[in-house]
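See the structures that follow.
What follows draws every value from the coordinates through simple rules; no lab data is involved. As the structure is a computational prediction, the values presented were derived from the model and not from experiment. Cβ atoms are built from the backbone, for glycine too; each structure is taken alone.
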Structure P
Amino acid sequence: MFIGVVVLAQFMCLAGLGQAIAPVKIIASGLGVDNPGQEAWFSAAYSLTTGTFILIAGRLGDILGHKRVFVFGYLFLGIWSGFAGFSAYVGRQIFFDVCRGMQGIGSALLAPNALALLGRAYPPGIKKNLTFALFGAMAPWGFVIGALFGALFSQTTWWPWTFWSYGAAAFALSAFSLLVVPKQLAKEAQFAGVTNVPGFDWTGSALGVIGLVLVNIAFNNGPLYGWSTPHVYFVLIIGVLVLVAFLWVERRAESPLLPVSAFNGTVTYTMALIGIGWGSFGIWIYYSWRFLEEFRHLSPLNVSAQFTPALVCGLIAAGATGFMLTHTPVSFTMLIAMLAFFAGQAISAFMPVHQTYWPQMFVSILIMPFGMDMSFPAATVILSNHMPREHQGLAASLVNTMVNYSISLALGIAGTVEVSVMAHDGTLEDAIWGVRCAFFTGLALAGCGVLLGVSYFIKSMIKEGWKVAQH
């Protein structure tokens, strides 16, 4: 039961993303929104705050105890999911976006502390690898089930019930986790034998959040207002300057939020691969949904059903990942993940509008879970085993930060490309070309991931040979 309630954190995090992508047009209609750039914020706001606050959530787990923050994360997620549903009565997009952002903070509290609990519960070995692989397998399951219920409630009853039912599940999991997470993983046990309990880096946390939020807002507002609008690039410049200040502070902080010493060559390669791969995935999932709904005129429920093969492939990918992590170098697993991201993108990027589901979309859906479920556990195992016990929350946070922040940032980049290439003459061909170029953006990102993955693999082979890490 302990494993179940902890891995469901990953399920809930991805369900929170899927629940707004599937019925995006229905939610937009209810809130009086008809701009694709504004609709993208329904998903981007959630991923933005998840990625931005994960490092802080991991550090809070290191200080307050992973179990305590984990339980509160479910509770916080449930509260703001309820408010997101009530935004139907408010009728304002900005209120809904804020609620989605607060939901993202709830997911941020969950993800790194769930991984930290798993990392502390099991010593390095096969069981730990399989547990992390199962955690990764929850990503496609969470997204697809979240999308299915989002589409079901939106089409058959009323879209707020998507968020109210999700909130009820979060409340139940909060209570359940309070009971089943062992006392051995509570705060007192967490710091047994630890002489230097980490402090909280207030200045670094504030600068990090402000910088990441401003940069992301700039990229996601670029498609809405245009990059020639002064306030868009002004926000970007300020965000970059704040992030530079953040790095300067972190080099001098007593208890840095992001220890510079953690970024050796292996960690840097891994984080770059995760960011590129999952950014590509974010573009693929969002624009695949738009393509099927807008141009093939499928209902949200129908599109959700088309994505259900990802559930089976997710489990197969998780099992394959558990095997590969114990029989092949981690760099090889990451390379296979990047190839899966690239192949899935390449197949979907060239889909004709008037085509059946099976030749391309189906195949793309079969392949993509291998990119998700291989990259996430591999990166998590690497960092979990390279961080000291008192910083397990930080190790898990680094992976989750890149996963979620890259999704939000990549959507802004793809949106900018989409708007830039369109002639804005209102024709269907123009709209299709814009979406297709957004797909090409994801394909280019995935291609960079493959090149970086090959480089990392060759470098590790030269340095260590065909060495299987002791996880």
Structure Q
Amino acid sequence: MKKKKNIIWFFVDQLRREAISINGDENVSTPNIDNLAKQGVNFTNAVGGYPLCCPCRSAILSGQYPQKTNVTGHERQLDRRLPLISDAFNSQGYDTIYFGKWHLEGIKENQHKAIIPREGRGHFKTFIGYENNNSPFDVYVHGHRGKKEIPSIKLPEYEPISLVNLAIQEVKTYSKRKQDGNETPFFMVISMQPPHDPYVAPAQNVAHYPPSKIQFKQNVPPYVSLRKSVANDLSGYYGAIESIDEQLGRLIEQLKSEDMLEDTHILFFSDHGDMHGSHGQFRKTNPYEEAIGVPFIIGGAKPLSYEGYKSGSSDVLVNHVDIAKTSLGLCQLPIPNEMVGTDFSFLRLEERPISEPKDSVFLQSIIPTMHGSSVDKPWRGIVTDDGWKYICFESQEWLLFNLVNDPLELTNLVHDSDYRDIRVKLNQRLVQWIQETDDCFFVPKVV
């Protein structure tokens, strides 16, 4: 019988797809993330199909769309009866561990010390985390290990550093158990708030990205006040990303030193992106590439002498609901029928069955947050495998872009009569997605 692999989710918040150097951002230095991507598989067309923290997180953990998880908007509680990926790993004898940001208990913002009840901690055997906190130098965590409750305690350092310290200690514990003959595998989630706003990071990291040196995307309007604000935000954003990269490097080095890297899959990803001034927009909740595009990398667990592992980049369309299925596939475990995504483990492991490629991914915003810099109407849309993006409000077309010819989304073709047939086709496919996912939305009539 094959030895079961460990798996770690290195899960960050609001990191847009391009904001790592391997994906093209020349502003930032991310050598450890880049190396993970080079030795593994870098998925260059991954999206967070609902670009808002809570709904996207619910989809990632359950493998189901937000309309099935009860988290159809901000500050809504995850259905506690819902089977999660933790349940799938628990049932196969894994230890399941969660460190960091949860944001699925429906607790109102700014209650940074709120306690998540045990039944709301996602069925993990170990949980040391918090609901939500937009202050990564002032984080209080709580939870449990087995039956023992852990009272609230302040993390001693910047959140990514402290969470990776917890993860490293856990790795050391499992290494010692392994030496003693206990080879129980683990599924570990390291979920951190940065680089989410307020874009703060250790001073030494931020110092590497002075606002005066920031290079802007071409779709950021050339207004002095706007670009000044964007540059200030990006200085902290890139500083946070650099710190995150350093922590990933520390974790990988610890796995190497404990002779555990070859036994551990590492998935690096974000829930959604961040606009940072593109199209004059900030934060998330809209369907532009900066908001929906996320990094998704599968690495680790690849001894150089071992055949059967694939590396490189893939442009297949990946959505938030695919991560759970893919993770179970990587560990070659049964996948619950409730999970509706696609198992892309075959793009990493040669022995895995090939899944049917998707022609498109489904995008949605069900309940607007009414936060500043957010879209104030529900919308739905799709991105297709041949590069079209189509978005609509209820009964009203909104956006149509050809991402192949117009990756910066500068030319909206939705009311161009030359593209009527394409609009009809995309609208029909969107209707299918809405029906397939049991969503409820009035699409426009396109004739």
Quiz item: Thinking only about distance in nm of label points 7 Å out along Cα→Cβ at positions 73 and 417, which of P, Q has the largest value?
Solution: Q
Self-check item: Structure responsible for 1.00, with FRET efficiency 1/(1 + (r/R0)^6) of positions 137 and 281 (r between Cβ atoms, R0 = 30 Å, to 0.05) calculated and labels P, Q on offer
Solution: P
Quiz prompt | Read-out distance in nm of label points 7 Å out along Cα→Cβ at positions 273 and 297, computed value 1.7, structure in P, Q | solution = Q
Quiz item: Quick one: Cα Rg over 2.2 N^0.38 Å, for residues 153-400 alone came out at 1.21 when computed from one of P, Q, so which one is it?
Solution: P
Self-check item: Per distance in nm of label points 7 Å out along Cα→Cβ at positions 57 and 177, the highest-valued of structures P, Q
Solution: Q
Quiz item: In terms of distance in nm of label points 7 Å out along Cα→Cβ at positions 321 and 337, which of structures P, Q is highest?
Solution: Q
Quiz item: Looking at structures P, Q, which one was helix-only ellipticity at 222 nm (-39500 (n - 2.57) for each DSSP H run of 4 or more, over all residues; to 500) calculated from, given that it came out as -8000?
Solution: Q
